[in-house]
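Below: a set of structures, written as structure tokens.
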Structure 1
Amino acid sequence: MSTVDPRSVEEARQQIRALISEIEELSKTDTEEAEFFLGLLERVIAAMGAVAGLVWLTGKEGRVEPVAHLKMQDTGLSDNEDVQSAHSGMVHALMSSPSGLLIPPQAALTSPDGKPSGANPSSLLVIGAPIDRGEDRQGLIEIFHQPNQSDVERGYLKFLQQVAVVAGAYLEKKQIKTLDTQQSALEQVDRFSRALHESLDPVATAFVLANEARRIIGCDRVSILVKKRRKLRLEAVSGQESIERRASAVRAIESLARVVARARDPLWHPDAEQELPPQIEEELENYIDESHSTAMAILPLEKPRLTPVVKPGGVDAVAVAKAESPPKEPPDPIGVLVVEWFSSTTFEGGKRARVELVAEHGRVALSNAIDHTTMPLHWLTSLLSKSKALTTARNLPKTVLAVAALIAFIAALTLVRVDLRLEGKGTLEPVHRRDVFADIEGVVEQVEANLKHGAEVQEGELLAQLRNTDLEVAMTDILGRKASSEEQLVATRRSLLEDKGLSNDEKNRMAGRAAQLRREIESLEQQQRLYEHKKTDLEVRSPIGGVIVTWQVRDRLLFRPVERGQVLMSIADKTGEWELEIHMADDRLGH
């Protein structure tokens, strides 16, 4: 009968605790994922006397990918496609396990439906422990080890599970740090935006933009040029209270900004992929000789386009698309943002994104300030708000007299009645008139035989039938997936009832699979009901009773594609009230 030395057991436990503590200390450092998991593998393989190891993590698209590996050449795994496929299936099985698995050499794995799902293609024991972050499965630690006694192998798995807990804590800490960084960046941008919009003076806005942009971007200098009388003028430089207009560097940056603004494209220097026109390259070299900048970003600031306001009930999709189409000629820039570095030569680390963010906020604030200062009589309102000379004892009577005259003039405009004569052509139109819209995009497959101009229709009467192939494909896909899931559910239930040799773990896995399939079927049935409801939108019906007042309805609609919200025809109730609609151009107005 063999005995175990208690001191040896205690020493082994202390070594395990020390190793776990060492990995915990490593997780508290600011190391990158690849470096941390490589250090973790080195310590685990050395402690267990293992052959090799891999760490897998779930990527952004849900795919499991290796982030660190060590001594994989000693496992004997080849690059054969069958071997890699078996290994991949084994990794997915380990990822799906509740707390980890021991997979003997050359062992095959099966899915809940009895189909082969993977295998251990090596001659080594595979020990897998999943990495969890909270309730989310984030990865897997996979260790290759020589086979041993069953109790020793279970000890290996228990140790690896403890290491996986530390790895999960590291990933959770890293996620919290990332969220804190994002929150800090959002607060910084919020303060920048509020400071930028505090003033409606272009020079003051440019000054705030230059100094705050330098802090946001993390560059060495920011310069803002503003357009005045068709000419770009340097108005603000970060860290400077005033600008020396006669300095050669000022003239050089204004010349460079003008040629870049005429090109209307951002300039990033150095950029091996960007070919510069000769005139821009010459001005750029002249300015670099003056400023000694090693990297520059020059972005023209264009006036932002106003978002079209669509009133409900009167605009179709064609009108909206026309309103949102770009202008034939892009507008001239209202300013230029110049960002400089004196020691950096690249735009890595998010520099380019931060510059573009500052430019987007800057062009909006600068545009608002310029629009405000170019309003009619802005100089007068600004003078009245700032000047105290108008309310002194000497000028007060004149001020009162001017205000009284202004009030009298406004009262005369308001109270004196004058005839206003308007001329134009008009038509009598029914008051109760409705447009018929397409509720879904598609092709007009059928138009009712009696549908023509002047035909009478009843409320809810079918006017036309649309066809949407995307909807048909989606319905077919839903029905196919539902049938497949139902077949899998029946097979799983049959296995649970008929196969008496299943272990408790296999029964639990199959019961979980059956529950998952039931949820999938319920979800697919709900989607099917939604698509069935959506099919009713393919029927175009009359919203009111009346007559069709649209000409050539059949020729305009039959076999033609229509968009959602497009007006197909108009229906009017000629038995109700009528109104006189006068069409009048601006040049026909008279008064």
Structure 2
Amino acid sequence: MKSNQQDNALMTSLFFRGMLATAFTLLLSCGGGGQSSGSQAPALSFAVTPSAGVGGEISPNTPQTITQGSTTSFTVTPDSGYRVSGVDGTCGGSLSGNSYTTSAITAACTVKAAFSELDPVLESFSFRAEHNSALESDLELDASGAQFSARLASIADVKSLVPSFTFQGAEVTVEGVVQASGEDAQDFTNVLSYTVSNESGISKTYEIDLVRFTGLPIIYLSTNVPVTSKEEYVAGTFSLDGWRSHESIEEMEMKIRGRGNSTWALHPKKPYQLKLESKRSLFGMSSDKKWLFLAEYSDKTLIRNRLAFELGRLSTLRWTPSGHFAEVVFNGTHDGVYHVTEKVEDGANRVDIGDTGFLLEIDQPDRIDPDDVFFRTENYLVNIKEPSVDDGDEQYLQVSRHINEFERVLFSSDFTSVESGYATYVDIDSFVDWFLVNEIAKNVDAQWYSSIFFHWVPGDKIKMGPIWDFDLAFGNVDYADATYPEGWWVRWNTWIGRMLEDPRFAARVKERFAFFDAQRPQIKQNIQKWAEDLQFAQAENDSIWQTIGEYVWPNPVVYDTYEEEVTHLSDWLDARMDWMADSVEQL
């Protein structure tokens, strides 16, 4: 009985084992184990659908069938004026440059490219010689924020130049007119505004600052014959391109001759006197016919006269000449930078002596011209500059007697008398300030030699001034102690020396020097500003005359750079003011 039960159990177990084996065989034959002796069943695949927003495209741009577990890529391209702002959707993935690669695909999904407008930007700005016959070479402007700038290193006409530029945005305009790169000309005399806009109307404006040559105004002089004389005028024409800051003057007739003494005789760069056919204002200065062109050849900084004029304007002197720097083109040749100044002469806008007054200059016999009229005092030769008088006539006798009488009283025993002393003849403040301006500058000529101007109107007091001729001042001389910042110089002028013996005059000198010394920081700032304004002009000037690094009479020191020349001037002035601050108190 037990044996039968065991046999039945064994039979049942074998039956189920057979059934399992059969099922497993069937499963293998259907490929359920990943292997087949026949064909493989197709893998699953899914649709990836791309799309692009406004401002660009995606490629391919139709749905792609991608096998499960694989990736796919799309190229995303923005339209002009747009950028790719991002790619999203349900596929997932990453963007590298303009290529977007999906994650492994596990189901149907989407890829969506989005674009946004670029900010308007002016990327580059230049002038190509191929588009501008006035240019010898290409000129690339430097970008700084919303400005492009450059210096055109030639005297070229900038009134019609064709720029080339690149930008991101929809268009570039000037005053609302669309501009095409390499095609549309503009006048670049003044700073010009270029505006870049995108499709949405967002815009940004850039300033284009093209500095022509040195940035200074340009004067054109033309004559049929060379100017070789200080006495004889040569006829010609004059015109002024005022550039950005000054009024231009169309061509007009003029006469021109040489001027100066050592500056005319010793140096190749000549100074001139110009006489226009009618009164005109130059560089904002008062209208007149006569103008002086100072070469400033011995002064390598070019600014010593400018500095003296600044001191003169700070003073109580009645009138001080003004000047302005300009490039001069003479008969088609660039002659460098000149200091164009007002002339020391009678005039309502200059030394106003009216109908009865006299403009006088202490001078030297070897500097007197044949037609000059002069008289002598005990100490000086006095040249009557204005008006035109004859030797011995009534006006001549009037002025010569008055100046001699003043000098007699000045050197009398009671010269400090309030009632009858020298102060009844002269304007004290004008003598004090004339002395200080020339002493601060240690002007070599002002001790006794020349360019010592003063004027007198009958019924009024004698007034010193105007100041003049400072190219050999501020230490720029090698033949006298005026070289050094230490020591008195103009104090030994005969008249000034005597006046300093008057305690009232000396006290006024102390007061006024304190005023000038208080202006020192501003004066030194002005020196640096003038030098910066001339940075290109002095370089072009030196390329012609080659004075930097060379001895030019009567330079006491020679420096290799313009910057060193300017530093020497500034340092000399500091040392001079320091010495005078101590010494004036001892007067």
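Throughout, read-outs are computed from the coordinates displayed, never taken from laboratory work. Quick caveat: nothing in here was measured; it's all calculated off a predicted structure. Cβ atoms are built from the backbone, for glycine too; each structure is taken alone.
Structures 1, 2 were shown, and distance in nm of label points 7 Å out along Cα→Cβ at positions 138 and 338 at 3.9 was computed from 2.
Consider the structures 1, 2: one of them gives -16000 for helix-only ellipticity at 222 nm (-39500 (n - 2.57) for each DSSP H run of 4 or more, over all residues; to 500) as calculated from the coordinates. Say which.
Derived from 1, not from the others.
Kindly point out which one of 1, 2 the value 92, 29, 19 was derived from, the read-out being semi-axes √(5λ) of the Cα gyration tensor in Å. Derived from 2, not from the others.
Quick check on the output: 22, 11, 9 is semi-axes √(5λ) of the Cα gyration tensor in Å, for residues 154-209 alone, derived from one of 1, 2. Which one produced it? Working through the options, I get structure 2.
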